[in-house]
1. Name the one structure among 1, 2 that helix-only ellipticity at 222 nm (-39500 (n - 2.57) for each DSSP H run of 4 or more, over all residues; to 500) of -24500 was derived from.
2. Ranked on distance in nm of label points 7 Å out along Cα→Cβ at positions 12 and 100, which label among 1, 2 comes first with the largest value?
3. If relative contact order in percent (Cα under 8 Å, 6 or more apart) is calculated from each of 1, 2, which structure is the one that comes out at 13?
4. Comparing mean count of other Cβ atoms within 10 Å over residues 76-83 across structures 1, 2, which is largest?
5. Out of 1, 2, choose the structure whose coordinates give FRET efficiency 1/(1 + (r/R0)^6) of positions 92 and 108 (r between Cβ atoms, R0 = 35 Å, to 0.05) equal to 0.70 when calculated.
6. Check the numbers for mean projected area of the Cα convex hull in nm² across 1, 2 and tell me which is largest.
Structure 1
Amino acid sequence: MAEQGRSLIRVIGIIIIIIIFAAGISYGIMNYLLPGDGKAESVQEKKIGPTFTLGDFVVNLGGGSGYQYIKASIVVEISNSDLLKELEKRNPQIRDKIISILREQKLENIEEPGADNIKNQIKAELNRILNNGDITRVWFTQLVVQ
């Protein structure tokens with residue numbers, strides 16, 4: 001009977017060691033090997049830098065049969081507040097660039113959830129012409145297609 005008690009304690013001890021080992025490996029994989037963690041991303045999403053309203057745009061869409069137009073209001077997040085003066089100074093150049101980008105779009109690009117391709121294109125094109133900082137995010141505060 002004493003021998004069975006020792007065997008049972010050994011089995012329980014081995015099981016506990018295996019559970020601790022598996023938990024350590026799981027923790028290591030979750031924190032060091034997987035890209036990003038949900039907590040850091042949610043905190044980053046809550047933080048917003050300085051913003052600048054680029055205004056309203058009404059533009060005919062390209063490549064469509066008939067006349068279709070897009071009405072968009074755009075706000076950008078910028079990397080630093082020094083960029084505000086440059087955005088105001090370059091407002092005509094920025095508006096021209098955005099109008100060109102929007103005119104090239106087809107209806108299926110705009111209907112894409114979040115219109116992320118258009119946002120990324122606007123961000124990339126505007127960052128090419130800016131000298132004092134970068135645009136970090138682009139938001140459509142209004143987006144209507146008719």
Structure 2
Amino acid sequence: MLYTENELKLLQDAVQNDPGNLNAWISLGNFLMDSSRFNEAVDAYQRALAIDPKNVDVRVDMGTCYRNSGKPEIAIKEFRKALELNPNHPYGHMNLGVVLAYDLKDNVQAIKEFERYLQLAPNSPNADNIRMEIQRLKSIK
């Protein structure tokens with residue numbers, strides 16, 4: 001989704017005027033993540049998690065931002081925290097699999113995470129791609 005600078009200003013004003021507004025912090029984080037401003041997005045997500053520490057979606061998005069800002073180890077910690085809160089969060093498993101496969105080259109664990117994702121979301125739009133990726137990773141050995 002593309003946002004405008006005007007929308008960014010509105011979100012920044014919203015969190016400044018009401019620092020306890022969880023939805024405003026999440027929206028700001030999403031805006032920044034979608035704008036590839038990953039470090040700023042992490043800050044917004046951390047503020048959201050200070051309000052709602054059990055928000056699994058925010059934690060998964062924050063993990064994605066950490067990965068995209070070159071911090072895969074921190075990303076993995078966030079994905080694992082999210083999965084402790086909700087072991088059945090499909091995108092937590094998928095994103096953990098991505099970092100394990102592409103950043104840490106831990107194909108065995110990545111396959112397990114991708115397979116768990118497919119158990120939870122067998123008909124997701126990217127399920128066929130994930131199945132192909134599992135086969136590719138298995139062929140690497």
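Derivation of every value follows stated rules applied to the coordinates shown; laboratory data play no part. Keep in mind the model is a prediction, meaning the values are calculated, not measured. Cβ atoms are built from the backbone, for glycine too; each structure is taken alone.
1. 2
2. 1
3. 2
4. Numbers: 1: 16.6; 2: 21.1.
Across 1, 2, mean count of other Cβ atoms within 10 Å over residues 76-83 peaks for 2.
5. It was calculated from structure 1.
6. Comparing 1, 2 by mean projected area of the Cα convex hull in nm², the maximum is at 1.
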